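Following this line, the structures themselves.
Read the figures in this text as sums done on the coordinates, not as results from a lab. In this text, all values refer to a predicted model and were calculated from it rather than measured experimentally. Cβ atoms are built from the backbone, for glycine too; each structure is taken alone.
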Structure I
């Protein structure tokens with residue numbers, strides 16, 4: 001690439017990923033509004049549906065969110081009745097996040113969200129198989145950026 005092309009905005013990987021992220025999250029909004037969720041609330045519940053009774057620290061690590069971002073999300077999810085925050089008896093400084101019955105039941109309502117999202121972005125220019133291929137590439141990129149040796153076949 002020529003020097004004057006190196007700093008063009010459209011040639012920046014970071015910018016393409018940033019714009020894609022914003023646009024995909026925008027596509028989630030109408031799918032999540034009927035559930036009373038924001039995108040961040042949705043991914044928090046996804047993590048809890050995978051592993052309930054997680055600590056705030058575990059959730060933050062899984063979601064790549066700091067406590068300043070995660071705490072308001074947890075407060076909102078608790079106000080909606082989807083989770084409870086409980087101090088761990090062995091260490092009062094540790095807060096565990098536990099799904100309520102209502103939070104567990106929401107999983108059934110949210111089951112259509114992933115396929116609805118894929119349907120909303122799929123068409124003749126972008127197929128569901130391309131979406132899966134892109135997901136694999138992005139997982140690989142995350143592993144490379146974290147300098148981790150990931151076995152992507154197991155995910």
Structure II
């Protein structure tokens with residue numbers, strides 16, 4: 001089967017294209033930020049209903065950790081002063097085949113100015129015992145998981 005080694009460099013680009021089309025994957029990040037009073041930061045977007053953890057998509061060529069840091073600054077002006085800590089990895093196949101979400105906790109941070117305009121309708125702090133009614137089920141589950149109230153689930 002040595003002949004396969006000779007043609008592999010020629011066929012590699014076609015296989016990569018095929019696997020990307022067949023096994024396409026997207027990656028998103030969400031960040032858990034808790035203030036000194038123990039409240040969780042949640043956001044409402046201008047384009048979809050519900051309360052969410054801040055976050056978004058990982059850009060091509062961008063590390064996931066860099067993406068959550070960038071998204072926090074863009075959406076809510078949170079500037080991480082230490083590396084985000086990866087809490088869990090989830091598939092989001094129910095919403096989009098091939099989608100995955102990495103969930104981070106930001107241990108130390110400073111409040112800055114949000115750089116995104118028009119994406120966030122509102123950002124607000126909530127005590128974990130008083131989460132808003134319009135919180136998404138996945139967001140509620142992630143908060144409960146991070147606080148040790150339930151075991152992490154692989155689905156977002």
Structure III
């Protein structure tokens with residue numbers, strides 16, 4: 001029962017962030033509000049962790065507040081950089097993933113592009129034993145990104 005409440009709080013925190021971003025207050029005030037809420041949530045999570053430890057696997061209440069605070073801080077940072085300061089070019093790859101995030105998830109889970117990486121890096125495993133799995137995963141992510149980039153360039157978006 002308690003974990004269901006934590007899930008509800010997580011959803012409500014996301015709704016709060018969305019309502020704040022859609023509000024009519026200034027962009028700088030929005031980013032400052034996100035920052036303050038993030039810091040407060042992290043502090044509440046840390047204080048609560050003295051009673052209920054932050055455990056991700058159990059998704060404790062302190063974990064819910066702590067991770068929500070981190071999400072608010074990240075949202076504040078990206079909102080400030082992208083929407084307030086208009087620094088957009090370095091973050092285009094996030095937009096490409098975000099515009100078709102469902103396709104990204106389904107492709108990554110349903111289609112195994114690792115065979116492409118294994119073909120490209122054939123023979124290199126003996127020279128880079130520790131990095132070889134990283135290169136294979138990177139090829140999987142790269143193939144998914146190429147599909148998403150192709151869709152983005154043609155203004156094709158999957159919505160549910």
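Hey, helix-only ellipticity at 222 nm (-39500 (n - 2.57) for each DSSP H run of 4 or more, over all residues; to 500) derived from one of I, II, III reads -9000; which structure?
Working: I: -18500; II: -9000; III: -22500.
Structure of origin is II.
Given a computed value of 20.0 for mean count of other Cβ atoms within 10 Å over residues 58-65, which structure among I, II, III does it belong to? If you can, show how the numbers build up before the last one.
Working: I: 15.9; II: 12.9; III: 20.0.
That value comes from structure III.
Match the computed value 20, 27, 28, 20, 4 of P(r) over Cα pairs in 10 Å bins from 0, in percent, for residues 82-129 alone to one of the structures I, II, III, and report its label.
For P(r) over Cα pairs in 10 Å bins from 0, in percent, for residues 82-129 alone, the value 20, 27, 28, 20, 4 is produced by structure III.
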